[in-house]
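So, here come the structures, one by one.
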Structure 1
Amino acid sequence: MHSTIPHFTAFQTKQIFAQGELIDIIEKMIDEQILTAHAMLFIFDNYLGKPIDLDLSGSPEQVRARYTTKNIEIKVGRPKLGVKAKEITLLQRQWDWLSSQSGNISATLRKLIDKEMNDPHSETNIQLRKQAVDRFMSNMLGDSGVYEEASRALYRDQAQIFYQLIEQAPIDIQQHIHALSKYAFITE
């Protein structure tokens, strides 16, 4: 679901400054010589719709090193998969169903979760998209008359009204909202 939009987008006032991974945005900031806390850039995690802060202290090389993945140490041997053991509570019939599936219970749960996460039309993912769109709009349009009505239309699944209201936003913000809201409405 996430592959349709870049992971991060930076806005300078109401215009898109850069999109991509954090290192892409930082490289453009270095190129444009605006690598300061006063650059007036608003950087958003597009998957969550949340603004993020960057640590821009130090020289351009230090900032670049902080956000590049090239500096990650490669270790020999079997990689850690990041699996965490936690407890869940299920009804007996749910445990019975899980036990009857091929593979172990953990593998079955991981497959079910991955299937849900990768289905942009699932109710859960539609709700997550709406929340991300709403967070972004709140930050970028919260002081305009557009935000409240557009937010209401978003949560009421009134796509046509939502997109009409968004047309009042600055063009880059409007286009970004269109990209973020691609899977935010229930399709029949």
Structure 2
Amino acid sequence: MFVCTGNICRSPMAEQLLRARVTVDSGPPVSIASAGLNTVDGVPMDSSSAQQSVLHGGVPDEARSRKVSGVAIERQDLILTMTRAHQIELLGRYPMLLSRVFVLREFAFGVDEILRPISDWSSSDAERRNGVLRAASIRSRLKLADSDISDPFRKSDAIHSEVGLAISRSIDLLSPFFRPRRQR
């Protein structure tokens, strides 16, 4: 699950881009979702963010915001936030999720290190859960000085473009985590 503030710009774009990169025939099925920490359900995706999603291969298809809820978030094996502040807020609400909550860019930039010791990665649910636990055990090595992806809401097209590119690059790095090694 991807998490941001309003679930109308960054997290739905990340959800759409990962869904586009992890195809049906790529291996075990993957459940991909997004939600917002401070939103209400049903707000349409920001049009500039939707345009960026399409530009980078996503399919917005009438995306609507969803608020983070305890039941839905607790079922997630991996939760990726757009900023460190989102991570802190989420862990303040759900401290039991510590081993599953990461900042997107940090986890994405660490995928190679997470997968390196596993020669025959099949991307099964069990392997992905173990990969998340491995990431939690090496969390301090995954830290980036500049890990946040800023909020483009009500900002210029240039800012939306920068955010779209940052999310797209992160998803490109992240997607091998969801595909068997033979398809990388």
Completion exercise
One of 1, 2 was used to calculate P(r) over Cα pairs in 10 Å bins from 0, in percent, for residues 87-174 alone, yielding 15, 33, 20, 15, 15, 3; that structure is 1
Practice task
Assign the value 173, calculated as volume of the Cα convex hull per residue in Å³, to the correct structure from 1, 2.
Solution key: 1
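When distance in nm of label points 7 Å out along Cα→Cβ at positions 63 and 103 is calculated, the result is 2.1; to which of the structures 1, 2 does this value belong?
That value comes from structure 2.
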Problem - For 28 (relative contact order in percent (Cα under 8 Å, 6 or more apart), calculated) the corresponding structure among 1, 2 - result: 2
Fill in the blank from the handout: If distance in nm of label points 7 Å out along Cα→Cβ at positions 7 and 23 is calculated for 1, 2, the one returning 3.0 is structure 2
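None of the figures in this text is laboratory data; all of them are computed from the coordinates on show. The model shown is predicted, which means the values in this text are computed figures rather than measured ones. Cβ atoms are built from the backbone, for glycine too; each structure is taken alone.
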